[in-house]
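Peer 1: Each structure below is given as structure tokens.
Every read-out reported here was derived from the displayed coordinates using simple, explicitly stated rules and does not represent laboratory data. Bear in mind the structure is a predicted one, so any value in this text is a computation, not a measurement. Cβ atoms are built from the backbone, for glycine too; each structure is taken alone.
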Structure 1
Amino acid sequence: MILSHLDLIGKDSAALAPALQKALAYLKNTDFSNVKPGQFAIDGDRLYGMLNEYQTEPKNERRPEAHRKYIDVQYIVSGQELIGYAPWVDGLPVLEDRLAQWDVIHYSDVPNETDLLMTAGMYAIFYPWDVHRPNCASGAVQLVRKVVLKVAAQSLHGT
């Protein structure tokens with residue numbers, strides 16, 4: 001998992017795989033103020049995104065999740081939210097396995113979860129070995145506008 005701010009992309013990119021550099025460059029070079037919510041194509045199934053607008057929810061109402069085929073790059077356009085984070089470990093209690101259909105698996109609980117406070121301009125990268133619990137309220141429920149870029153995990157290996 002990586003947590004940073006869009007202003008630091010010039011420094012962060014040097015430490016990242018080209019596929020993630022491409023995703024961050026897309027965030028940096030796109031004005032999302034006029035983009036409508038929904039899914040959008042960037043580079044076929046290797047890189048695509050979604051713009052979401054939603055009200056945050058109490059953390060206990062959100063489910064921890066992980067993905068296997070895609071890396072999530074979650075970028076806060078406006079608002080703020082908490083995202084729970086924990087490293088994936090064997091034996092996590094599976095609540096719902098939708099990996100085959102939607103590349104998502106939900107867990108009922110994860111040990112040693114850390115809360116990440118995400119504010120406008122910040123991004124987090126969640127790898128397939130990371131569990132995350134997005135869209136959580138940090139205090140009062142509020143409206144968040146967030147971009148989630150999906151980067152094919154295979155692209156880290158050049159395939």
Structure 2
Amino acid sequence: MTRTLVLVRHGKAEVGSTDGTDHGRALAPRGAAQSASTAAWLAERGLDAPDLVLVSSALRTAQTWAAMAPALHPGTVREEPALYDTSSEELVHLVAGTPDEVASVVLVGHEPVVSGAADALAGGGSDGALLARVRAGVGTGDAVVLELDGPWSGLQLGSARLVAHHRP
């Protein structure tokens with residue numbers, strides 16, 4: 001079975017926050033538009049019904065998902081606090097623990113983890129031009145789509161194919 005992992009960077013956020021923390025930064029109006037555009041792109045690609053959505057605990061990622069949700073029909077949506085301050089390696093480990101009955105995962109997180117994880121996971125069969133774009137950095141509201149043949153537990157560095165990159 002081919003499994004799909006969609007890594008989404010939150011939309012453009014406000015510079016400051018009302019509580020003075022990075023964690024509390026809100027999505028800017030441009031970020032909400034980016035997020036809706038990314039959700040529409042996922043729906044056009046037939047990726048509109050992810051089995052599992054994992055969202056960082058930061059305000060801007062929760063608001064990104066809220067702007068995406070009307071176009072998507074997920075099975076389970078779960079806040080994942082570890083996504084706020086993690087590494088690419090820890091992200092891979094987190095996703096590798098996904099139950100086998102889950103065929104598709106959308107993860108809403110942050111840079112540089114999104115581009116770093118996509119780069120680290122991309123192996124044979126990945127589109128070279130897409131990989132070069134991802135290595136240059138994933139912009140706000142971007143989505144990166146990877147595919148994995150086999151169980152999530154087999155997810156490791158170089159085990160997935162980078163198949164798409166959307167920039168709203």
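Peer 1: Check the numbers for distance in nm of label points 7 Å out along Cα→Cβ at positions 47 and 143 across 1, 2 and tell me which is largest.
Peer 2: On the way: 1: 3.0; 2: 0.6.
The structure with the largest value is 1.
Peer 1: Work out relative contact order in percent (Cα under 8 Å, 6 or more apart) for each of structures 1, 2, then name the structure with the largest result.
Peer 2: Details: 1: 37; 2: 32.
Largest calculated value belongs to 1.
Peer 1: Additional query: Consider the structures 1, 2: one of them gives 1.6 for distance in nm of label points 7 Å out along Cα→Cβ at positions 23 and 39 as calculated from the coordinates. Say which.
Peer 2: On the way: 1: 1.6; 2: 2.5.
The correct label is 1.
Peer 1: Now for a separate question. One of 1, 2 was used to compute helix-only ellipticity at 222 nm (-39500 (n - 2.57) for each DSSP H run of 4 or more, over all residues; to 500), and the result was -3000. Which label is that?
Peer 2: Details: 1: -3000; 2: -9000.
Going through each structure in turn, the value belongs to 1.
Peer 1: Taking mean count of other Cβ atoms within 10 Å over residues 135-142 as the criterion, which structure among 1, 2 has the greatest value? Write down the numbers at each step before the final one.
Peer 2: Numbers: 1: 14.6; 2: 19.0.
The maximum falls on structure 2.
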